[in-house]
1. Between structures I, II, where is FRET efficiency 1/(1 + (r/R0)^6) of positions 69 and 173 (r between Cβ atoms, R0 = 35 Å, to 0.05) highest?
2. Which structure, out of I, II, was mean count of other Cβ atoms within 10 Å over residues 125-132 derived from, given a value of 19.4?
3. Looking just at mean count of other Cβ atoms within 10 Å over residues 77-84, which of the labels I, II belongs to the structure with the highest value?
4. Suppose you compute relative contact order in percent (Cα under 8 Å, 6 or more apart) for every structure in I, II: which one lands on 14?
5. Out of I, II, which has the highest value for mean count of other Cβ atoms within 10 Å over residues 21-28?
6. Quick check on the output: 0.05 is FRET efficiency 1/(1 + (r/R0)^6) of positions 45 and 213 (r between Cβ atoms, R0 = 35 Å, to 0.05), derived from one of I, II. Which one produced it?
7. Assign the value -6500, calculated as helix-only ellipticity at 222 nm (-39500 (n - 2.57) for each DSSP H run of 4 or more, over all residues; to 500), to the correct structure from I, II.
Structure I
């Protein structure tokens with residue numbers, strides 16, 4: 001990168017660097033702008049309003065370092081340290097899965113039967129960044145949420161997100177494997193976005209997912225159904241009569257999931273915006 005670059009030149013340079021990688025090319029313009037905004041601590045409007053502003057040497061070095069991270073396949077969200085989910089801001093680190101838009105369908109499905117409930121007890125299994133737990137607590141001020149994760153590092157990130165979004169007082173954090181730590185308790189709703197990718201499918205994932213997001217949050221054994229097979233009986237044991245289960249599922253898993261829910265009722269599958277059956281709901 002030559003000295004004394006303007007914002008416009010730095011943005012063009014970054015976009016060209018990213019576009020040289022076929023996987024990064026579709027988002028090269030957008031990512032270059034986001035990395036530059038992060039480097040300069042400015043908004044998109046400010047970036048566009050001052051194209052001739054000169055970057056300092058330190059700013060150029062930081063921008064170059066961010067570009068290098070992205071070129072290594074590091075997800076843009078990890079570089080920026082943030083991702084929006086359900087209209088709320090979330091901190092993200094390599095310790096947690098990056099919240100995705102399709103998971104918003106899971107949150108919407110869980111909210112629907114609880115709006116009239118005076119004080120629903122919700123447990124979020126495998127909370128990760130806390131996106132689901134925080135979004136539900138934010139949307140349902142009367143709710144009491146328990147958020148469980150097997151990873152202590154993930155729970156640290158999740159607690160920061162609860163504090164950031166003003167719902168920390170109504171979320172309890174539990175370290176544990178699925179529902180084992182709360183097996184003596186009862187809940188109105190069990191919600192989960194568990195690992196559901198078969199180990200053999202790892203090679204088909206985008207590089208930034210398979211090399212940078214936590215494997216523990218992605219993969220679920222040989223079939224991708226192993227976590228569901230353990231989770232569903234545990235969920236049934238802790239749910240109150242007429243309680244609800246909501247879970248995100250992977251593409252093509254509908255029939256296998258239905259087979260694991262034969263002793264449940266009111267089983268429904270909800271598609272995402274691409275028409276993929278993405279959420280299953282069932283009632284005890």
Structure II
């Protein structure tokens with residue numbers, strides 16, 4: 001699955017073409033992806049203008065004039081192509097070519113851009129694990145996709161004080177607490193491992209140990225909040241990340257290429273200055289965790 005930096009990278013790549021554009025027509029080439037398309041999907045979009053393109057957790061949100069929001073999720077293999085008269089672009093710096101097989105072009109948005117030009121945004125998804133939906137903006141926050149999502153880790157609400165409030169008295173492992181989407185939305189396995197390494201925190205320690213007996217954040221809690229934000233921002237600047245286990249049948253990698261300090265580096269030397277440890281791998285909740293047992297406590 002894409003993590004928050006991957007989705008944000010796609011958003012920034014789509015925004016210059018999608019925001020402010022008039023949707024002149026929509027090609028819907030199948031009845032469903034992971035879920036069926038909403039009723040009258042094409043009719044509710046054609047002739048409408050995209051007023052904004054944003055992100056909530058790992059969802060892309062295109063506000064449509066008239067009050068609907070087009071909700072899009074990339075799933076395992078979803079990607080967008082942007083076609084203008086003179087060129088075609090792919091939001092994000094993928095390690096290998098993405099699928100352009102027309103049989104996987106499931107949705108095509110035909111656009112009139114604000115400058116009067118024409119463009120197409122094509123959604124291609126070989127595994128069809130992504131999805132699209134239309135939800136009224138007034139109902140969005142209470143919709144099943146969003147109502148239990150926690151705070152945005154790139155927003156101003158993330159702080160040591162917030163983590164102390166969320167983690168107080170929690171005995172669950174710290175990594176599991178950070179992956180709990182009801183607490184912090186959008187964090188995934190890769191960037192939690194990286195942020196914990198930057199902070200020198202073991203993924204196995206209890207989340208509640210970052211809180212003092214009076215409910216205040218420890219210094220490490222504040223450092224962790226800062227490092228979560230910094231890790232995500234660095235990944236966005238680099239274009240996201242790419243994993244071997246996202247390789248598709250057509251040979252393309254799932255998302256973007258990035259260099260990690262601990263993730264997928266089992267047996268390699270720890271990159272913490274002055275640390276003589278090596279990176280270990282353990283399994284937590286059926287997911288691989290990478291960390292240095294010497295400097296992460």
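1. I
2. Label of the originating structure: II.
3. Details: I: 16.4; II: 21.4.
The structure with the largest value is II.
4. So the calculation was done on I.
5. Values: I: 13.5; II: 16.8.
Result for mean count of other Cβ atoms within 10 Å over residues 21-28 over I, II: largest is II.
6. So the calculation was done on II.
7. Structure II accounts for this read-out.
Values quoted throughout were computed directly from the atomic coordinates according to the rules given, and no laboratory measurement underlies them. Keep in mind it's a predicted model, so treat the numbers as computed, not measured. Cβ atoms are built from the backbone, for glycine too; each structure is taken alone.
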